[in-house]
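Visitor: Once you scroll down, you'll see the structures, which are given as structure tokens.
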Structure I
Amino acid sequence: MAARRNTTEDEPALIWERPEPPHRPVPSPLSRARIVRAAIDLADTGGLDEVSLRKVAATLDAGPMRLYGYVATKDELLDLMVDAVYAEITPPEPTGEDWRTALRSLAHRTRQAALRHEWLADLLGGRPHIGPNALAHLEATMSALDAAPGFNDIDTVMRAAGTVHAYTLGALRTEITGRRAERASGMTEQQWQTASSPYFARMLATGRYPTLAKIMHEAAHPDTDTTFDTGLDCVLDGIATRLGSECR
């Protein structure tokens, strides 16, 4: 079992409020920012399985025990990594855009960040992220809705924000799972379709799957960018329709 740093009764338990150790210039200067950056680089290259305090310490040419002064557990490190990516997603200042434009922009920025850091989709969802950058993202989302006509109470704001978040997360996980499967198989999407098309042709020829046959032969099959945009617009249109003409 990995060692972990003990905290005193007066020391804040959460990483967000716990001070860093005093600066030590030698032999290898450390900071939470450097530790998190190294962990993100490891995850970007090899996935979350590559992230451990031992591997991060080796990357920074530091002893693992030194890292426990900055980060007590791997869970804390993962929380810090997610919060660092939220800083890439959230605009530094409110944009003043209407609610649809604001939520569309945040969804696109989330997608772009997740495609840069595929591991992010594995950590979104579940328990809320409460780091300062995650809270800024949540504030940007909620404030865009709270100030808009038609969103007359905070419960409506939360339901709408949750719906957009659920769509964005689901779409990202589907897209990233597809990218991972493509890399694991060694085949591009086109190569996979070519290899599997004889099987599909035989199955569709049975007549048991008429709707799937229609999809195969008649659907547009847009690229991932268009698919994400179209789905997001359906969600936003649904929210506007539910709340009436005021918020359109």
Structure II
Amino acid sequence: MSDSTDLAGRTALVTGATAGIGRAVALKLADRGAEVVVHGRDPLRGSEVVDEIAARGGRARFVVADLANADEVVRLAENAGQVDILVNNAGIYVFTSTPETSAESFDRHVAINTRAPFLLVGALAPAMAKRGYGAVVNVTSTAATTVAPVGAAYGASKAAVELLTRSWATEFGASGVRVNGVSPGPVRTAGTEQMLGESVEVLGQANIRGRVGEPDEIADVVLFLVDGRSSYVNGTVVVANGGERSSLPG
């Protein structure tokens, strides 16, 4: 490519792209010239993102799939076609204690947050490797590395993705496919505000920046990890959490 930030001629699949971080990622990828496959479960919201991308001069199409269903994940990969950039962003989070987390809830966390990225990489990365080019970015969470008295199922599902990120970087890196992750701290989205209410702002005050993140800030990290500026970055999870405060006095 003539410009390391130019993604013209590339196709990107972004899961969970109808809202929040995923939507911000889809818009930025399209602005850089990529054709974006917008994934989600709601056709109305999906069409809104596609229309917004088109209004900005980009190209996109929507594919619906329930990532809790393994067969639909496989069909999503088939319907996406040739993919050069895969952003595994979709995820669910329920912050309950272990006794209050049902087997169904645990399985759903693993299915959507861990198994779906696993199946998509398994379906799409080999073709990337054959072409000698590809970029995968997994959106994880600081819950993968920070312990808390609630949300163990969510944290475990994201910790697994961080291990998979390093494994896939080793498995496909020699063939030209880079696999990295971004681990956001609290981010202001409709989903987090619905789940946590005003607690989102309180969580943001705990970091050095003293605020929650915005979807565009995480999307910019994703953009860096898929374009030529990060050509020497592979198997890394970039933490974007505003900076942790020191636990030492003072």
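What follows draws every value from the coordinates through simple rules; no lab data is involved. Since the structure is predicted, the reported quantities are computational estimates derived from the model, not experimental observations. Cβ atoms are built from the backbone, for glycine too; each structure is taken alone.
Visitor: Taking distance in nm of label points 7 Å out along Cα→Cβ at positions 24 and 104 for each of I, II, which is largest? Working shown, then result.
Guide: Details: I: 5.2; II: 3.3.
Across I, II, distance in nm of label points 7 Å out along Cα→Cβ at positions 24 and 104 peaks for I.
Visitor: Match the computed value -20500 of helix-only ellipticity at 222 nm (-39500 (n - 2.57) for each DSSP H run of 4 or more, over all residues; to 500) to one of the structures I, II, and report its label. List each step's numbers first, then the result.
Guide: Values: I: -20500; II: -13000.
Label of the originating structure: I.
Visitor: To which of I, II does the computed value -0.59, -0.83, -0.98, -1.25 (log10 I(q)/I(0) by the Debye sum over Cα atoms at q = 0.13, 0.16, 0.18, 0.22 Å⁻¹, for residues 88-215 alone) belong?
Guide: Numbers: I: -0.70, -0.86, -0.97, -1.29; II: -0.59, -0.83, -0.98, -1.25.
Checking each candidate, the match is II.
Visitor: When semi-axes √(5λ) of the Cα gyration tensor in Å is computed for each of I, II, which one produces 27, 20, 19?
Guide: Values: I: 40, 29, 13; II: 27, 20, 19.
It traces back to II.
Visitor: Comparing distance in nm of label points 7 Å out along Cα→Cβ at positions 176 and 224 across I, II, which structure shows the greatest value?
Guide: Numbers: I: 1.1; II: 2.6.
Of structures I, II, the maximum of distance in nm of label points 7 Å out along Cα→Cβ at positions 176 and 224 occurs in II.
Visitor: Work out which structure the value 55, 24, 24 belongs to, where Cα extents along the principal axes in Å, for residues 56-159 alone was derived from one of I, II.
Guide: Working: I: 55, 24, 24; II: 46, 32, 25.
Source structure: I.
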